[in-house]
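Student: Next come the structures, one after another.
Just so you know, all these numbers are worked out from the coordinates, no wet-lab data involved. Keep in mind that this is a model prediction, so the values were computed, not measured. Cβ atoms are built from the backbone, for glycine too; each structure is taken alone.
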Structure I
Amino acid sequence: MKLPIKCPACNDFMMTEYKGVYSIVKRCFKHLNHQIEIKANELDDEIFRISVCLTSRGPVASWAIWHVLSEELRIHRSGEGIIDTLGVALPYFEPDLSNYPKLLDKLKTYMVFS
């Protein structure tokens, strides 16, 4: 999977940030209805991590994070005083970011039955 230029959910241009020497981070945080972060190797634009925000209440947020290379999917919480290093493992599937509400529903269903 290659790094997109535009957000798959809203088709706006994603903000680009270079992290260190070897990785690129693309973010779409412009809209209130979705937050997406995609990380890739700078050399070949190959995606290695996809993060989507499930809920954000004040300073605490829940994120679904796909580790593409190891085919792992985990739900993590972040925020004030919360340190969630392992998260909750879910069965891995390829995320379809083009239909963001459907993706969130699928994640919620996986969370209920896992």
Structure II
Amino acid sequence: MSRSYNMFIRVTGFNKDNKNQIQEAAEEEWGGLGDDWYCHDNANGVQMSSGADGNLCGGEGKEEFSDRIVNAIWEANDGFCHVEISATLLEDFPCETYSFDERDYKLRTKE
């Protein structure tokens, strides 16, 4: 069964020389990240992040995906860097529905 997710990936403390390799490794594991990487320096050093929607297939769960992508990123970095992955299940996303009828219109417009 395929499950639809948004995966947001943040990488800090990486070797700047390996930036492109890290991005390519992450993109290989989670298509759609592409050129949408946001990179900046802050008080904690250099950071890059990206997110994309996609599907986990073949019974793979969020935990297995996270293990797979962090291993690819560490290999591309040629060592440790901090990796944070936020997985949002898109199929069961909290939703609020607001419906307004003619009575609501009249109450709001004083008609």
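Student: Assuming -0.98, -1.20, -1.31 is log10 I(q)/I(0) by the Debye sum over Cα atoms at q = 0.18, 0.20, 0.21 Å⁻¹ as calculated from a single structure, say which of I, II it is.
Tutor: Source structure: I.
Student: For distance in nm of label points 7 Å out along Cα→Cβ at positions 28 and 92, which of I, II scores largest?
Tutor: II
Student: Have a look at I, II and say which one yields 42 for relative contact order in percent (Cα under 8 Å, 6 or more apart), as calculated.
Tutor: Answer for the origin of the read-out: II.
Student: Starting from the value -4000: which structure in I, II was helix-only ellipticity at 222 nm (-39500 (n - 2.57) for each DSSP H run of 4 or more, over all residues; to 500) calculated from?
Tutor: Only structure I yields this read-out.
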